[in-house]
Structure I
């Protein structure tokens with residue numbers, strides 16, 4: 001496990017286009033720290049979003065974990081993580097009907113202090129990487145189920161500005 005130096009790791013998960021990145025950026029600014037971007041976006045800037053397999057998801061998982069380990073060294077009190085392996089697990093299950101053992105194994109080792117799940121209050125905005133194949137309500141429920149399995153405290157946050165306010169209130173209490 002990486003050296004945490006009392007850094008609290010806060011993960012943000014949810015369906016596509018629900019404000020996760022916006023929330024991470026704003027929380028990092030609010031608390032004068034850094035956030036871990038979602039590596040899948042960078043990966044698919046250079047790969048075919050319509051032609052990928054489970055090996056690609058494993059590659060993304062490894063890089064996401066590396067980014068967390070690197071960014072925690074730069075963090076100030078909090079490290080905000082824009083997505084986790086939960087997203088990759090759900091993605092693998094929905095797209096391929098199976099979850100790579102590597103993702104399952106690493107997911108059980110994740111050590112976040114708190115989760116925020118973004119609800120679907122933010123309107124879906126298309127971009128070339130968003131496929132919107134599955135109902136966002138289903139994705140919300142799957143995220144919530146996975147977070148509940150982790151036994152890590154969590155809160156559901158609503159929208160951008162309102163979600164930021166809700167998250168700050170929670171963070172100030174931990």
Structure II
């Protein structure tokens with residue numbers, strides 16, 4: 001359905017939670033190294049519960065390697081606090097790549113500046129800087145689903161992929 005891309009995630013429970021969201025939506029998860037944890041970390045699997053083995057997961061060695069295979073284009077969106085483009089105005093399509101930066105750095109600013117029209121943000125009040133990564137992914141991916149719900153097939157554990165691969 002969609003491709004969630006985490007660029008250098010640092011906090012295992014966030015990644016586990018996002019993996020669980022991906023399984024429930026039939027989305028693929030792409031993790032870009034370096035990771036701030038071991039992928040076998042108990043915290044990742046605890047947050048993902050018994051879903052982790054059902055996750056369609058690809059691990060990339062670097063952001064450059066990912067961008068070479070999937071350049072930022074009309075099928076890409078980058079979540080950032082450095083834009084005024086609201087996520088709910090983005091025209092999401094099935095198969096899109098939705099990128100989220102690490103909890104500490106976000107997406108490299110040079111990548112954002114090269115494609116400002118592909119940047120999206122979640123509106124927030126002035127008291128906070130950002131939302132938790134797992135919450136941010138949930139907010140955006142469910143808007144993408146809302147826009148593409150017609151024909152959405154309910155995913156069950158029995159019909160999910162168990163396709164874990166390294167790029």
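Structure above, values below:
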quantity	calculated
For 3.4 (distance in nm of label points 7 Å out along Cα→Cβ at positions 98 and 122, calculated) the corresponding structure among I, II	I
Comparison of I, II - label where relative contact order in percent (Cα under 8 Å, 6 or more apart) is highest	I
Structure (I, II) behind the derived value -8500 of helix-only ellipticity at 222 nm (-39500 (n - 2.57) for each DSSP H run of 4 or more, over all residues; to 500)	II
Which of I, II leads on distance in nm of label points 7 Å out along Cα→Cβ at positions 34 and 74, largest value	II
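Read the figures in this text as sums done on the coordinates, not as results from a lab. Please read all numbers here as calculations on a predicted model, not as lab measurements. Cβ atoms are built from the backbone, for glycine too; each structure is taken alone.
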